[in-house]
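Participant: What follows are several structures.
Bear in mind these aren't lab numbers, they're just calculated from the coordinates by the rules spelled out. For clarity, every value in this text was computed on a predicted model and none was experimentally measured. Cβ atoms are built from the backbone, for glycine too; each structure is taken alone.
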Structure 1
Amino acid sequence: MNLTDVFGQTILYACNDWGFGHVARSIPIIEQLVSQNNTIYFAGNKKQNAIVEEYFPSIHCIALNGYDFRFSGSGKWSYEMASNFFRFKRIISDECEFVHSVCQSIPISLIISDHRYGFRYNDIPSIFITHQVTLPLEGIQKNANYWHTKQLKKFTSIWVLDDDQHTYAGALSVSSIPLPMHYIGIQSRFSTVKKTTEDFVLAVVSGPEPYAKQLFKEIVQFAGTTNQIVKCICTSKYQILDFPSNLEVLDTMTWKEMDSLFYRCDSIISRSGYTTIMDVLRLNKKAIYIPTPGQLEQAYLFKIHG
């Protein structure tokens, strides 16, 4: 089952909440599903639901707990993920129970999960959205790919955010074993633009803490090296000294207000997350990418797009 084949369904949809990338890339997918006469029930945490309601006021939103992972900011990403493993397993179990409960009360005919492993139901077609059918792991960490593939096999279909030539995600969107995959191309809520309207750099602070704060500090340092105005989008208020006069921090904007900045800016600074890369490609903007320390996926994508 491909994205273009889904018509007239009642869909239960949820996204991973490690940052806002998953919900951002779901906006164009939900938009297409709505245009194909589907009814959407979106399950997310408070912030995710607020974003979805901003773009789709008529969509039904349901409260769903996030992953609430904890990170030290050490750059030892694999170790930090391993330390969250038991929390991860519990949340996957909770997701399964949540989906079962919703499907008992609402006549759901299709389930869509953007990288939430437990968001599925054996009796209902379930789709997993990802750009990573193979995780970029090294050495003993490769054992996690066995577990990852085992989880993917539990879904009816896998929608891969790339083309069938693996142009954008590279080896991440390649599977060494047969999987029910459909390439749905890059997904962005933006339209292609041909020219820039204003001369400013748009910096985007994203990801889990304390890595988000570390990125903010790097953006402050960058602002001190340029004469351009730097507009920085961040969801937290960080206290800093020696604030550059050309840096404007924006922490209370709506998403549609932020969209306007993406269209108008000259260039973008961000983590090398796949959602941002898809947005930059769609917008045809210049970009400076700063991978999250120790995050192998972002380091790999940086090699391709940096």
Structure 2
Amino acid sequence: MKKIAFIINPVSGTGHKETIVAYLKEIFSEISGYQTSFYATKGPGDAFDAACRYKRQRYDIVVAIGGDGTVNQVAKGLLNSDTKLGIVPVGSGNGLARHLKIPLSYQKAAEVIRHEKTQMIDAGVINDEIFFCTAGLGFEAVIGDRFNSADTRGLITYMEFCAKEYVRYRPETYRIDMLGNTYRTEAFLITFANCAQWGNNVYIAPGANVSDGMLDVVVWKKAPLVSMPLLTAGLFLKTIRYSQFLDMYRAKEIKIYRQNEGLIQFDGESRTMGKEITVSVIHHAVKVIIPGGTGVLSAVHM
């Protein structure tokens, strides 16, 4: 009998989770060959602790029910283990799930988990913080911090914050050591992308490959306000990499020096870090259950 645990974030996304839990209990029953455990998180870091506990208890599968922040915590708890990560995406952006083509329908996501096709994915590391989808500093970290404290969620709320903050945000000057070279630049934001998108099908790094041992590095320079409609369209149409206002690189180790400490976002969660930023990759860090069929290493071919 397979041991499967479900870690539920009761406040992620919108709507109640009782219906989802009831459905999962029916699908993953003892009759179907599963020994199940359900755990609702109670606060920050609780999902990580629960995932570590289930890993020690040698569960075959641990499923994150929530958004990218919940998935991040559960995946960190399963790092470098044989326990498989399942995802039922019910967050606001669901960037990792969308990249891996995991259905947003909880019924279809459950069916994916039942088939247990897996793929090893990488993890990014900034100083001591791990991410699986995207991380970044500058404007995106400020917006992420504002969004996390908002009363409403969803793409419209996120875009409203972007519009309000864009006109008053001032770019920072960075020194970037990468690929044997040193770059000095004034940047609006810098994104480290293990996956192609921030979430909600907003593609910041359309060619990102979640399993290649590399991170896509996007340096976004300040652009005139009049260019924003075209840049926004490029994020949704996967053409942003052609913009004159973006420089894109691919690397496995990056060092960044900035003038002041500030916010950095990790899979949608923000925290303050110092002036020196060290970025690296853990290759094939977690075994994730994905849909069957063609591979989903990258979102589009470069």
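Participant: If mean projected area of the Cα convex hull in nm² is calculated from each of 1, 2, which structure is the one that comes out at 15.7?
Facilitator: Working: 1: 15.7; 2: 14.8.
Of the options listed, only 1 reproduces it.
Participant: Another question, then. One of 1, 2 was used to calculate FRET efficiency 1/(1 + (r/R0)^6) of positions 49 and 113 (r between Cβ atoms, R0 = 25 Å, to 0.05), giving 0.95; which?
Facilitator: Working: 1: 0.95; 2: 0.70.
This figure was derived from 1.
Participant: Out of 1, 2, which has the highest value for relative contact order in percent (Cα under 8 Å, 6 or more apart)? Spell out each step's value before the answer.
Facilitator: On the way: 1: 17; 2: 21.
Evaluating relative contact order in percent (Cα under 8 Å, 6 or more apart) on every structure, the highest lands on 2.
Participant: Suppose helix-only ellipticity at 222 nm (-39500 (n - 2.57) for each DSSP H run of 4 or more, over all residues; to 500) works out to -7500; of 1, 2, which structure was it derived from? Walk me through the numbers on the way to the answer.
Facilitator: On the way: 1: -10500; 2: -7500.
Answer for the origin of the read-out: 2.
Participant: If you rank structures 1, 2 by mean projected area of the Cα convex hull in nm², for residues 209-272 alone, which sits at the top with the largest value? It would help to have the intermediate numbers written out before the result.
Facilitator: Working: 1: 4.7; 2: 5.9.
Going through 1, 2 one by one, mean projected area of the Cα convex hull in nm², for residues 209-272 alone is largest in 2.
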